[in-house]
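Structures incoming, each one as structure tokens.
FYI, it's all coordinate maths here, none of it is from the lab. Just so it is clear, the structure is predicted and the values come from calculations on it, not from any experiment. Cβ atoms are built from the backbone, for glycine too; each structure is taken alone.
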Structure 1
Amino acid sequence: MTSTLTEPNSVEILANGQQTPCFSSRREPTVLADIYQEDINIAIWQRQFDQPLVDATNQFITSRPNFNKSLNVSPESAYETLQYATDGNAPELLLRNIAELVDMFCYLFELEDAGLRLATLNSAMCPRFHVDQVPCRLVTTYHGTATQWLANNAIDRSKLGRGSNGLPDAESGLYNAENDIQHLSVGDVALLKGERWIGNENKGLVHRSPNIQSSETRLLLTLDFG
């Protein structure tokens, strides 16, 4: 699965006419380190699942349709903590995969631990476009429709929150056209730079949860600084 990126709306236009990406997206996990670049506010690892992991994810969703837990985990304890939180009978392959992401996240940001949330969702968790009041958040969707986001040059930040005057995002003037909306894909691992990243004030990635039909299910993992 790859991220859907629409050109030219995924770039910032500089005063001298040059274009610089506000995102970095590749198939290698090393792309996540690009989040340290000043102009990058989303780094996307275009990750693909093999069939055993797809099967493990489906098994988890079927057995836990309402699962929603927030945990504090370290790279050393992540797998065991997840085992305990899932009563010891969740698919090992899925839990090992999540634990690997915890290890990567903590290593990249030199963290001793991280705040983990794993949730099976049947509705949009954050349906309005917004920015996160965090330094950086890892987001990945194991099943279902994935996160939507807007490039910096495609938005009027004054229309966020109360600036929308109560109008829906599509009518508030936050963005111009539906094709401004970018979409992550299932499996993608994205680092979303927030408002509390030093030097990133008023430049946090604008994003939202996707609309989910009543018959759909989404399995979402997020990681935050502990």
Structure 2
Amino acid sequence: EIFVRPHRTKLEILVGDAIKAKSWPKFDLCVANLPYKISSPFIQRLISAGRGFRAAVVMLQKEFADRLTAKPGDKLYCRLSASAQFHFKIEQLMKINRNSFRPPPRVDSAVVRIEPRHPLPPVMHSEWDGLLRLVFARKNKTIGANFSGKSIAAHLRKIYMETCCTKGLSPTPEVIACESTGVSAMEEKITNILRDSGFEKKRARTLDEDDFLRLLLAFKKENINFG
């Protein structure tokens, strides 16, 4: 009876896997009781959906919801926390005890409200995500430790040279020397950026959004991007 005219003409049912779908239709609200194993991919798809929706209300595993809403310094604060909170305002609405279900699952649940932030800082998601992947690779280590190593220096050296080429700039001669010398020069350049910006001895688990933006800007000023 709910779908009698005129309402039934406004209902469209799409059958498929929300994670595997190439694109999502335009939507205003999302309400979902998710299979918990797809919670992280679902959040990434929400990020990809942009800011064209008003809100999402979803039920998640309680520990995952706690990670989504964790703040700098919290035990559960991680790359997921920093990435999701950069894009969304996230609020836990209620906790649902496992004994509320029959048969009871092994974990408690939580209902979370997710709203796109307006406006977002003028940073591409790929750059933000690239930086967070590096600094949270070992979240209890210092930023300096996470940026150390020749493989990271080689990767950032390549990006640096591509950026300079795109902008018509001349890279630092030491960095464009033979590969071994160039990588060593990039290691030194990275250390200087972290030291001068005050982040070398800090740890990702204690940094907030403003800190990450300052760190990102410090590298961008030296033509090193993460996207």
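Quick look at the numbers
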item: Structure from which 18 was derived, relative contact order in percent (Cα under 8 Å, 6 or more apart), options 1, 2; result: 2
item: Structure with the greatest value (metric percent of Cα pairs over 32 Å apart, set 1, 2); result: 2
item: Of the structures 1, 2, the one that 0.80 was derived from, the read-out being FRET efficiency 1/(1 + (r/R0)^6) of positions 136 and 168 (r between Cβ atoms, R0 = 35 Å, to 0.05); result: 1
item: Entry that produces -12500 once helix-only ellipticity at 222 nm (-39500 (n - 2.57) for each DSSP H run of 4 or more, over all residues; to 500) is calculated, selected from 1, 2; result: 2
item: For distance in nm of label points 7 Å out along Cα→Cβ at positions 184 and 216 computed as 3.4, the structure of 1, 2 it came from; result: 2
item: Which of 1, 2 leads on distance in nm of label points 7 Å out along Cα→Cβ at positions 24 and 192, largest value; result: 2
item: FRET efficiency 1/(1 + (r/R0)^6) of positions 32 and 200 (r between Cβ atoms, R0 = 41 Å, to 0.05) - highest-scoring structure of 1, 2; result: 1
item: With mean count of other Cβ atoms within 10 Å over residues 64-71 derived as 19.4, matching label from 1, 2; result: 2
